[in-house]
Structure 1
Amino acid sequence: MGLRLEQIVPWGRSLTEYIQMFDLSETDLQSNILDCGGGPASFNAELTQQGHSVISCDPIYQFSVAEIQQRIDETYDVVLSKVEATRDNFIWKTFRSPKEMGQSRMNSMQNFLQDFPIGFQQGRYQTCELPNLPFASKQFNLALCSHLLFLYSDQLSLEFHLASILEMCRLSADVRVFPLLLNMTGEMSPFVDPIIQALQAQGYSATIQQVPYEFQRGGNQMLRVRTL
């Protein structure tokens with residue numbers, strides 16, 4: 001798919017973090033969920049263990065467990081050092097230190113790696129990427145996108161963002177994107193307002209909602225898009 005492993009910085013989040021980032025209710029968790037750009041998060045593994053239904057899609061799934069593990073080993077200390085250098089940009093409540101945060105991320109990624117082979121066989125992990133996904137319209141009750149859209153506004157165009165969110169809207173009547181911040185700057189992505197305006201012009205309900213999660217300062221909001 002044109003993606004090189006050396007381009008990837010694997011960083012996985014847990015089910016608990018997903019619940020807070022996307023303000024997921026018990027009803028939400030029991031629905032049919034699509035996780036876009038899921039990467040090495042343990043969300044799929046943990047939710048599946050609870051008997052729920054989720055499909056994660058990401059181009060990283062073209063690589064083997066050993067390849068992903070090697071890339072984690074190559075980038076882990078680099079990411080931790082960057083967080084340490086900018087620690088004032090974060091709120092140290094859930095995690096007391098960069099080291100504790102890193103251990104939580106590593107635990108999530110190891111959980112993912114253990115689940116990945118069987119999950120890939122079962123079709124819970126699929127090698128595909130926004131804005132073109134191989135699923136049927138309204139196949140899902142809920143579509144999530146964590147730490148991809150808006151966060152990489154410097155690398156991904158406004159057109160890519162709109163096409164990706166519209167694709168998620170094709171697949172689900174309830175779409176949630178977190179966070180709305182641009183990279184590590186702590187500033188709102190300049191794409192948020194034009195995306196909301198474009199979605200509303202096409203007849204969608206597009207609103208910014210507060211969520212019970214804030215690790216990066218100011219990163220406590222998601223975009224929620226619903227079909228009217």
Structure 2
Amino acid sequence: MFKMLKEDIDVIFEQDPAARSYLEVILTYSGLHAIWSHRLAHGLYKRKLYFLARVVSQASRFFTGIEIHPGATIGRRFFIDHGMGVVIGETCEIGNNVTVYQGVTLGGTGKEKGKRHPTVKDNALIATGAKVLGSITIGESSKVGAGSVVLKDVPPNSTVVGVPGRVVIQNGVKINKDLNHSDLPDPVSDRCRDIETELDELKKELAELKSERSPIS
């Protein structure tokens with residue numbers, strides 16, 4: 001248990017350049033507090049102490065702004081950066097070395113029973129404000145761009161952006177956790193530019209046709 005607690009702290013130093021000391025991290029990082037509270041709540045949940053588990057979960061939500069259902073399964077070295085507004089549903093399964101940013105939702109799509117929340121594989125990264133909904137899988141070492149809404153499975157080693165989320169990079173090799181939130185591919189914007197180019201060409205052709213048909217003065 002103590003090894004796991006130390007791993008939770010060490011991953012913060014690896015991922016957050018603002019972390020300066022163990023004391024600062026332990027006392028001031030809400031993401032760490034939320035993870036530790038969840039480990040306690042999840043232990044109670046597995047022992048079928050559902051009410052106590054929810055009490056711990058809701059107390060953590062009140063103090064950290066991060067809501068993790070006690071039933072969610074979370075692996076080792078899970079890192080929540082900033083964390084305000086993060087929501088993780090009951091049947092979520094999160095692997096090892098996963099990073100999520102503030103405003104991320106790992107939620108369901110309705111009132112269905114059984115497995116209804118995402119599975120996030122090892123080494124995945126989910127950026128600010130992304131929504132991953134339903135019983136889908138985010139593949140190993142994949143990234144979900146800021147503000148994306150993902151409703152379908154994401155293959156391993158892929159980058160997904162947009163609403164709805166679309167795979168824009170899949171190169172078959174491990175993707176490092178260096179996602180640049182300000183420099184993401186934007187397939188919607190690219191398509192709009194293509195349409196504008198086509199319209200300009202059509203206008204030019206139309207002007208030429210009008211010029212050919214106009215009477216010579």
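Calculating distance in nm of label points 7 Å out along Cα→Cβ at positions 23 and 55 for structures 1, 2 picks out 2 as the one with the greatest value. Kindly point out which one of 1, 2 the value 23 was derived from, the read-out being relative contact order in percent (Cα under 8 Å, 6 or more apart). Checking each candidate, the match is 1.
With respect to mean count of other Cβ atoms within 10 Å over residues 39-46, the largest value across structures 1, 2 is given by 1.
Computing Cα extents along the principal axes in Å across structures 1, 2 gives 91, 43, 34 for structure 2.
We did not get these values from a lab; they are worked out from the coordinates using the rules stated. Small disclaimer: the values here were computed from a predicted structure and weren't measured. Cβ atoms are built from the backbone, for glycine too; each structure is taken alone.
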